[in-house]
Every structure is written in C-alpha cells, then in structure tokens.
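Engineer: Several structures are given next for inspection.
Each reported figure results from applying straightforward, stated rules to the coordinates on display, with no laboratory input. Worth saying up front: this structure is predicted, and the values here are computed from it rather than measured. Cβ atoms are built from the backbone, for glycine too; each structure is taken alone.
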Structure P
Amino acid sequence: MIIVGPYEHHSNYLPWKYLAKKASATFVVLPINVDGVVDYEFIKRNSSRIKIISISSVSNVFGFKIDVKKVCELADDK
C-alpha cells in the first residue's frame, strides 16, 4: 500500500500513483474527516500493509498541518 497525503501537490501525488499502478500496489489518499483532519486511525488499522507514506507536513494551498511524527509512530506500530 502506498499512501499520500490529502493535500499533496501533483509532483508528490502523480509519481506514487504511477508506481502503484506499475507495481500492482494499492494507492490510497489518506482519508480526512469533515473538518479536514487526517484519519490517523486509518494508518493504525493498515500499518501492516503500508510500504510507503509520502506526505507534506503542511499544505502549501490550505495551510492544514499533518502531525508527521504521529503518522510515523502509527505506521511503525506493527
């Protein structure tokens, strides 16, 4: 599983989408709730399947912040 953040620039989104297709991997845009907050539980639930996470800590368009440290801790919790 390859995961990208919900607010990624296409330069970070498209290469991973292409790689996932080429490798027959699952490509996922990290889900968010109605307030625009990342669903961190999604990472925890899928940590054993995740191979790559590529996220920006702050959206260059909206300014939303993602707790990268928390993402790393949840993804590593196997």
Structure Q
Amino acid sequence: MKLEAANVLAFEAGRALLGAARPLDVEIEGVTIHVAPQREPPIAWPALPDGRPIPGLDEQRDGPWPSAVRLDCS
C-alpha cells in the first residue's frame, strides 16, 4: 500500500473511532466505572515538520481534523 493510501485509511479510521465515542459503564472486579467522552476543541490541520502537508490528505477534500476525545472515568 502506498503512503498516501495508508494515510487516508488511517485518517478515516481515526475519525470513525473518535466520532463513535459514547458514554458507557464497565464493571471491573465488581466496581462500576462510568466513562463519559468529552470532545476537545478542534485543532488546525497538522503538517510535517518541514511544513509540507501530510501525503494523501487534503483539508478541503477531507474536512476538519478530528477532535481529540478525553475520557472522564469515575
């Protein structure tokens, strides 16, 4: 797989995973843990260290960079 195609695949998979974050409860050794995802503010599109865009990705075509998701667990 070429680098450009791999970057597109990784971008789409990451966006799908982050976009699917939902509250949930999980039980660990008899203790219920409540998990509440909190979306972080959007960030600007990243670039490579030399300023070039990430190969295969295009901000106009691909839309906004996925926001990070913080998981608040209690």
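Engineer: A value of -8500 was computed for helix-only ellipticity at 222 nm (-39500 (n - 2.57) for each DSSP H run of 4 or more, over all residues; to 500); which of P, Q is the source structure?
Structural biologist: Answer by label: Q.
Engineer: Looking at relative contact order in percent (Cα under 8 Å, 6 or more apart), point out which structure of P, Q has the largest value.
Structural biologist: Largest calculated value belongs to Q.
Engineer: One of P, Q was used to compute Rg and Dmax of the Cα atoms in Å, and the answer was 12.0, 33. Which one was it?
Structural biologist: The read-out was computed on structure P.
Engineer: Right, another one. Given a value of 1.3 for distance in nm of label points 7 Å out along Cα→Cβ at positions 1 and 25, calculated from one of P, Q, which structure does it belong to?
Structural biologist: The structure behind it is P.
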